[in-house]
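What follows is calculated from the coordinates using simple rules that are stated; it is not laboratory data. This is a predicted model, so every value here is computed, not measured. Cβ atoms are built from the backbone, for glycine too; each structure is taken alone.
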Structure P
């Protein structure tokens, strides 16, 4: 059994999709018999989002309560700590956290913010230190530009969820690091499977523009807003409704509605971990574009959200980032590059929903389940 400290972000942004992403790692390690803990810190003032008030600030009370209840529900009581902007500890106390670092076998920094707990991790002499980056292409470009390279110093291994990063299959730079690869795991049986109701839409949950564009080698790489424009008329090509649960101040809602998209508020459907899972289960499947930087560089990125759809028996039609070289496509999972390919994939699922639902769940179990992904990771870094 290994002692695993996972630096992620749940308290700071307690919305369903974000909670689900980190929860899969935590429950996954726990199911394998490892002693796993969430260690989170603010990183900067005003980093806590309150989804009820829709405000940012330093008060972590709401996020801490949500995380405490969620982890209790999944057998992880007293397995978390949050250090706020003033240095106060919530959940586990300072002395307990310092003892955990001193006895850790693995410190996994999931970029929340990357380089958090640097002093404690440096002093964890027995721990293998792993940095996981989740913005493939974007991260490496920033490293090449020396925007925040020091945050990735001091680690024994660097992992990316972009399966092509650091290989000849992507145009993204390496950022001066040697990259290994891992899929975001999913604990398949955390997601219930039930037939979708009549008239269910293909859906996704997305930020219209999560951060600014980044420039590299004379090109500017944007976000999902840039990619969705190429598929804006897709509803006219589809007999199945298409719905975006989207957030962002610049979402062109009227234009999207005029083109036939259904719209929901992303924060509303992901107000909790349960509402997020329920929204996925109420869907016919997922249709989603990806950030331009993921697509244009062929980073091989695959979404933890899409993994949750697959685990729920919901087929996924996802814009091609190169992930199709690493996951089986054609039944339950489709990689598309054009509106024609996207429309064809949605139509294929609609013709044989039960077959594609079964294939989706099988892909989650065989390729993305934590029982598959995490032992492989631990073996690669030499943690038993």
Structure Q
């Protein structure tokens, strides 16, 4: 039942994006250079992962790490993988439904200086409600924590990835349960001790159901988003301070005609400004890129408009590049209507000038549906994953040179 629910959720998102794309007008792509570094191969005898639903992390040598929701040596439960800068892939761990290991890793990883990676699984573990895990650089996996709603306060369904502080503590969110039934913010120490820091839905106007990863500022304050709740019921941006206080910084209000709804992950710059995306809403209903000041003043930098013929729709995730340029992906839209509205890589300046860098479906064997954000190397190259497409249809790791 839990697996079926997860499948229905993903299918609903894909169908929604497909339906809204039916109005696209095709035009020529204004493309930068894109390379498919790796195409996943889940067929029998390959033991590879499939459907890299999450984004990537990059180490100082330029190696890329990620997860696949399916595939692996056990053919269904997902994997942790590594891809070298020249496209050589290694499966570091294949998940298994054995009552202890987690499975269905749907979120991005965190990586330390030694090449150990940390992540979450949406299901599995001792109690069946998801895990926090560590995979060493050598490929040895340890389940650090198994979520347990039976204790009356724990969250379940850790759909989001983790952030790691200087002391090695991991922070994440759960979509459901907690003391108020609307999800939690938690911390897991390097030794596997878990602390529920906050249970959402604690007061009127609070956020509910956080399903994206977190970001931490230079002072140790934690920021994130909730997919619903807030004053208008369309999601929030929240802060959890070092003193243990949760504050709703902003409640999204698409009723005003320009604001977004359903916010994704955030990034924070040195000055404390937050940048993020919403998967829908905005002037044209196709999502937004926004800026939020530390005191909660929002500015819409770009409203996506797939009716323009080449723009993307349904953005998810941002990174900050040189000169304050923001980079991200859209799940749908782009110039290649005949390829099934497969999505884009875009950039937005802090003044709100947007440019589509690449439209997927531009070449044979290309990926499509980049469901997460990007990472950037020292040379400015951008890397990400597509959930589908590639040589075997099971997704890709790609590189875009702006």
Subject >> At a computed 49 (percent of Cα pairs over 23 Å apart, for residues 145-312 alone), which of P, Q >> reply: P
**OP:** Using the calculated result -1500 for helix-only ellipticity at 222 nm (-39500 (n - 2.57) for each DSSP H run of 4 or more, over all residues; to 500), pick out the matching structure from P, Q.
**Re:** Q
**OP:** For FRET efficiency 1/(1 + (r/R0)^6) of positions 193 and 369 (r between Cβ atoms, R0 = 41 Å, to 0.05), find whichever of P, Q sits highest and give me its label.
**Re:** P
Original post:
Upon calculation of distance in nm of label points 7 Å out along Cα→Cβ at positions 137 and 329 from the atomic coordinates, which of the structures P, Q produces 2.7?
Top reply: Q
